[in-house]
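Derivation of every value follows stated rules applied to the coordinates shown; laboratory data play no part. Just so you know, these numbers come straight off a predicted model, no measurement behind them. Cβ atoms are built from the backbone, for glycine too; each structure is taken alone.
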Structure P
Amino acid sequence: MKAIRIHETGGPEVMTLEDVELGAPGPGEVRVKHAAIGLNFIDTYHRTGLYKLPLPTGLGLEAAGTVEAVGEGVTTLKEGDRVAYGAGPIGAYAQGRIMPAGRLAKLPDAVSFETAAAMMLKGMTVRYLLRETYRVAAGETILFHAAAGGVGLIACQWAKALGATVIGTVGSQEKAELARANGCDHTIDYRKENVAERVREITGGEGVPVVYDGVGRATLEASLDSLRPRGLLVSFGNASGPVDKFDTGLLSAKGSLYLTRPTLMTYVASDEALRENASDLISMVASGKIEIAVNQRYALADVTAAHRDLEARKTTGSTILMP
């Protein structure tokens, strides 16, 4: 079996395609043959060492495929089942792997392998953001950064299905059109417009109750200035670099604001929590309320190019690797 491994952290060039032996699944495990693999920005954090992993290591948290073999004690899955996962463990960049059975979600026929590989991590992220970190309600207006990205396009659709008004930031006219086509009510081109001023205009000077910010350092100030008093900044990623040396006094000065830095892994730490999250996501996609845009496909062997394009913000929607 072929798998991507890294022996040191660094740029995309540190990833190598290697031969890996897959044995039989142990107790509580299954062996999965991958049909499609998800590419996510967090993969670049693992590759660069921003998020530390023991080396050498595989990469990737998300994939979909078919159960090939079942270990002792597994009763929830059988050989031939269609499954997907999006919360690890690390090592999805591979043609197949051994997985804990409890971390897999069954796929209905209505959801393809490519769709599943493109949606699990991003979609489960959106689910915890909109339904748990801050429970978005009908009639509310929210700000979501990078609205044309993989997470953003799912979030716009899900928030719209909840009855919210969505303001999204984008970096081009093309991305603005894409975001609007996926439920974003108002787009702000952060390259040309002052984000916080536009948010105030759209909300009649009030600001929004919640800002979802996966960009990080570059958008922190605009995010804080877009919030109404006692609003919540959900900083769930750092595509532009991590926020450091943050002065908590800004939260009081700007209106007794709240700040949280959540991760999907905390929200789906138990198998039960993961099942609930994944089931909700799969139902939304199977029902047609959310469509997953697979806009880029790369061969697993071309993962270096995929990472370069992702980091250069050349991609929109979701990207998958084909094993």
Structure Q
Amino acid sequence: MRRKSRLRGRASRVDNGAAWISYSDMMAALLLVFVMVLCYTIYQYFSLLETKSAELDAQSALLTSQQETLDEQQSQLLDKQNALDSALTEIDTQKGLLNVQEQTLTEQEATIAAAKAALTEKEDALNETQSTLSEQEAKLNAAMDLLESQQIAMDEQQQKLEDLVGVRTKIIRDLAAALTENDLKASVDSNTGDIMLESTVFFDYNSDTIKEEGRTFLNRFIPVYLSVLLSEDYVDYLGEIVIEGHTDTSGTYLYNLELSQERALSVAKFCLQMESLTDTQRSLLYDILTAKGRSYSDPVYDANGNVDMEASRRVEFKFRLKDSEMIDEIRDILSSDDQ
């Protein structure tokens, strides 16, 4: 036990000595580090001092240069001040001139105001004139439009007139050709297309009964006459077929009016009752066939200017085209213009 205690004591002393040695080594190392840090810090201080000195010298040189520049700028500023003083003097002179000009301008403004007032009056007068002109222009445009519409209507009527005149001419030509081809003795008026048939062929004196000779002629004549007028080429233009009865001048007007009317009516009835008529033709005739008595209002005269009594007793077949009244009126106008 004692031996173990001794051994423990020696070991404790050995451990303490080693600790002190380690501590001293550590402290020496720390001191060395401190010295090195101190040396490095001193080095850095002198290095920074040298750098700052160089920068200070550079700034001093820059400051000197800036001072020189400032002196130069002050000199230039002084020159500019002198120039400004000169400019102010010039400005004062210009102000005097400006005052004169302002006075002149005031006078000119007064003149302009007077001119504006006169111009306003003229503008008002011009506006009034333009308003009147606009109204007149509107009236003129309306008149032009009306004239244009009338011209269009006139052109249309002219075209209708040309078409109708052309159709009438063709009908007259075809009627004459058809009558000649069928050996029918009937005269066709080359201007109107009227066909005149002698009354003695159809009626005895003072009678309105159709004779057998007249029936035979009508049975041949009417189909040929209607074949032309009611053909596809002309039926759309046809407005009316008129059967007119005429008498001589003997007897009273009223007696002859009744006689001529009855004779025209007898021929019209005979036409409508013909078996050779188709239903279409008969239906068309119901719409357009007219019987008219003229008494002795339109007698026939001979070469000596005397009434031809026999020729005046007659039956006429006439046709009218649609708008034929317009054609007659235009013809009358054209005839009056030619005169």
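One of P, Q was used to calculate semi-axes √(5λ) of the Cα gyration tensor in Å, for residues 65-200 alone, giving 106, 26, 8; which?
Numbers: P: 36, 15, 12; Q: 106, 26, 8.
Comparing all candidates, it corresponds to Q.
Match the computed value 15 of relative contact order in percent (Cα under 8 Å, 6 or more apart) to one of the structures P, Q, and report its label. Walk me through the intermediate numbers first.
Details: P: 18; Q: 15.
Going through each structure in turn, the value belongs to Q.
Upon calculation of P(r) over Cα pairs in 20 Å bins from 0, in percent from the atomic coordinates, which of the structures P, Q produces 16, 21, 9, 8, 8, 9, 10, 9, 7, 3, 0?
Numbers: P: 33, 56, 11, 0; Q: 16, 21, 9, 8, 8, 9, 10, 9, 7, 3, 0.
Answer by label: Q.
For which of the structures P, Q does the calculation of mean count of other Cβ atoms within 10 Å over residues 57-64 return 25.4? Mind showing how you got there, number by number?
Numbers: P: 25.4; Q: 10.4.
Working through the options, I get structure P.
Figure out for me which of the structures P, Q the number -8500 belongs to, where helix-only ellipticity at 222 nm (-39500 (n - 2.57) for each DSSP H run of 4 or more, over all residues; to 500) was derived from the coordinates.
Details: P: -8500; Q: -27000.
That value comes from structure P.
Could you tell me which structure in P, Q was used to calculate FRET efficiency 1/(1 + (r/R0)^6) of positions 33 and 89 (r between Cβ atoms, R0 = 35 Å, to 0.05) as 0.00? Kindly include the intermediate steps, with their values, before the conclusion.
Values: P: 1.00; Q: 0.00.
Label of the source structure: Q.
The value 9.8 for mean projected area of the Cα convex hull in nm², for residues 17-144 alone was derived from one model only; which of P, Q is it? Before the final figure, lay out each step's value.
Numbers: P: 9.8; Q: 29.4.
Only one of P, Q returns 9.8 for mean projected area of the Cα convex hull in nm², for residues 17-144 alone, namely P.
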